[in-house]
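No value in this document is a laboratory result; all are computed from the given coordinates. If you're wondering where the values come from, they're calculated on a predicted model, not measured in any experiment. Cβ atoms are built from the backbone, for glycine too; each structure is taken alone.
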Structure P
Amino acid sequence: MRAIIQRVKKASVKIDNSIHGSIGQGMLILLGIEEADTSDDVEWLSGKITRLRIFDDKSGVMNLPLHDIDGDILLVSQFTLHASIKKGNRPSYIRAARPETAIPLYNLFKTQLEKDSGKAIQTGEFGAHMLVSLVNDGPVTIFIDTKNRE
């Protein structure tokens, strides 16, 4: 699994000109799932994200996790995070999981995030064409790959 985590002041996702999910301060998570991902990746990534200390404390230092600022999460599926550009200029998405694998893992990840964060998670819609808007705070953008745990 690959995730782009963005610290936001606000974020939303539109589908067919209607707001589908919207948050205030918190995290926008773009999630890419590959065929090799498992429930172990789900648990590890959710725990890592919810414990990330990327929000400012009273001294202006990134020292607080999502829970401490009562922040929200907007989760958006994004298979293009597994794009390969080794050959030519047209990305290949061969590593991205097919829907029959990706949808159950996406739903499991959402459920795990709700458990770990203690909050309802706003989402986009898997496989839909979405318009994502955000106000990145910082900017703070972090990339995590469960196959390269640092």
Structure Q
Amino acid sequence: MAAMKLILTQDVSGLGAPGDIVEVAPGYGRNYLVPQGLAILATRGAEKQIATIRRAREVREVRDLGQANEIKAQLSGLKVRLPARSGEGGRLFGSITSTDVVEAVNKAGGPKLDRRLITLAAPIKALGNHTVKVKVHPEVEATLTLEVVAAK
């Protein structure tokens, strides 16, 4: 089978950024990337769209670098407490997900985040302080201290 040429319209980890032309397996492109709206077929007409996608990305990234540093500063000074149900010895029922972290940051008055930006080194399954990394921008990574407390 020949590879399928696509133009990415969104960030796809391990593959590329918006505006990149990539060659992928036909099934991956046809069954996942195109239906999810992550890519479009690379045709002559679509190549004109690449220029607008790339221009928009460059404008967004320039603005985001300054914005990313502001968000990093906001996150570093933020105390985030997350109540969770726990059993004996401080073990949680289930685990804390990136979505839970986003909600806790919003409740603490922090910036709006996308759950896909949050990296948990290991699943959070116990009470206490945990370090969470937030990839605000390709060049800026913020560290957030999350205090998981027992829910009353």
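Some notes on this structure:
- Among candidates P, Q, the computation of P(r) over Cα pairs in 10 Å bins from 0, in percent that gave 10, 30, 25, 21, 11, 2, 0 used structure Q.
- Answer label among P, Q for the case where distance in nm of label points 7 Å out along Cα→Cβ at positions 92 and 116, calculated from the coordinates, equals 2.3: Q
- Among P, Q, structure where distance in nm of label points 7 Å out along Cα→Cβ at positions 68 and 124 as derived comes to 3.0: P
- Origin of the value -7000, where helix-only ellipticity at 222 nm (-39500 (n - 2.57) for each DSSP H run of 4 or more, over all residues; to 500) was derived from one of P, Q: P
- Relative contact order in percent (Cα under 8 Å, 6 or more apart) derived as 20 - corresponding label from P, Q: Q
- Of the structures P, Q, the one that 1.3 was derived from, the read-out being distance in nm of label points 7 Å out along Cα→Cβ at positions 12 and 76: P
- Computed 63, 30, 16 for Cα extents along the principal axes in Å, for residues 36-107 alone - originating structure among P, Q: Q
- Structures compared: P, Q; top value of FRET efficiency 1/(1 + (r/R0)^6) of positions 20 and 100 (r between Cβ atoms, R0 = 35 Å, to 0.05), i.e. the largest, recorded for P.
- Computed 2.6 for distance in nm of label points 7 Å out along Cα→Cβ at positions 52 and 84 - originating structure among P, Q: P
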